[in-house]
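Here, each number is a calculation from the coordinates, and none is a lab measurement. Computed from a predicted model, the values in this text were never measured in an experiment. Cβ atoms are built from the backbone, for glycine too; each structure is taken alone.
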Structure P
Amino acid sequence: MARPLARARASGQSPPVARFLYVCLAGAVGTGARYLLGGWVQRTWGAAFPYGTTIINLLGSFLIVVIMHLSLERGVIPADLRVILTTGMMGGFTTYSSFNYESIRFLQQGAVGLAALNIGVTVAGCLLSGGLGLVCARAIAG
C-alpha cells in the first residue's frame, strides 16, 4: 500500500484517493457555479429560451480549452490540477444533458425553430468559444 503512495509522491502527483476526492470537490464547485449562474441568467433574461444553459456551455467550452492548452502545451498547469479542473470543475459546470433535454423539449412542443436555434447557437458558439479560449491561452502563455 505504501508503494503506490510513494510512487505518486515521487512523481509529483496526488495519491489516487486524494485525486479522486479533489475531482469530486471540484465537481461540486462547478455544479454550484452552474446553479448560481443559471439561476441568475434565468431571473435576468427569462425562461423563454435556455439562455443559462447556453451561456454556461459557451463559458465552459472557453475555459476547458484554456485549461487544456495551458496544461498540455505550455506546462503551466500540472497534470493533477488539469484533471481536477476539467473532469471535476468543468464536468460539474457544463450542461450537455440539459442542452439535450431542452432541445428535445422544444421539438416535442413543436418549436422547431427554437430547437434549431438552441442547437446551432450551442454547437457553433461552443466551437467559437473554444477557439477564443485557445487564442487567449496562447496570448497568455505563448
Structure Q
Amino acid sequence: MTRLSTEKKKKIEESFIRQKLMMAYGAQIDISQTGSVTVRVPPKDFLLRTSGIFHGGVIAALADTAAGYAAVSCFPMDVRFLTVEFKINFLQKAKGGWLVAEANVVKAGNTLTVAGVDLFVLTEGMKTKVATALVTLIKQKA
C-alpha cells in the first residue's frame, strides 16, 4: 500500500461528508493508505436494537461504505463504484462502544474490485470482532 496524497485524501473526506446516511449515523472516516479505509460509528440509541446491540443493517451499511471508499482510494477520483455482490457473516453480538469497519482491497481490477471488511466493537480499549464481509464492486466512470 502507498500513502495517499493530501489532495486525494481531502477529496475522499469531502465525498464522505456528503454521504447523508453516514452523517446521520455520526460516522467518521480514516484513510491514509491506498486500498485501506477505517469507518467508525458511535453507539447512538437509534443505531441499536432494543437489546442494546448494533442493528445488522447498520453493520452492513458500514461494511459496504468502507469497502466502497477503500476501492475509490485505488483509482483516480473520476471513478465511481457500485456494489454488485455483498456477503456478510455476523460472528457475535455487536454490543459495547464504537462500531469500527476496517476495509482492505483484496483485488483492484479493471472492471471489478473486491474488498474484505472486518468489523469490530471497541469497548474500553478492547477490540472484539463482530462481523466480516466480502464486497465486490464494479467500476464506473463518473
Check your understanding: For which of P, Q does helix-only ellipticity at 222 nm (-39500 (n - 2.57) for each DSSP H run of 4 or more, over all residues; to 500), calculated from the coordinates, equal -25000?
Key -> P
Review point. Which one of P, Q has mean count of other Cβ atoms within 10 Å over residues 87-94, as calculated from the coordinates, equal to 21.1?
Key: P
Check your understanding: Out of P, Q, which structure matches 1.8 when distance in nm of label points 7 Å out along Cα→Cβ at positions 47 and 95 is calculated?
Key -> Q
Study note, to complete from the structure: Candidates P, Q; Cα extents along the principal axes in Å computed = 59, 35, 24; producing structure is P
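If distance in nm of label points 7 Å out along Cα→Cβ at positions 63 and 103 comes out at 2.2 when worked out from the coordinates, which of P, Q was used?
On the way: P: 2.2; Q: 1.3.
Corresponding structure: P.
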Review point. Given a computed value of 33 for relative contact order in percent (Cα under 8 Å, 6 or more apart), which structure among P, Q does it belong to?
Key: P
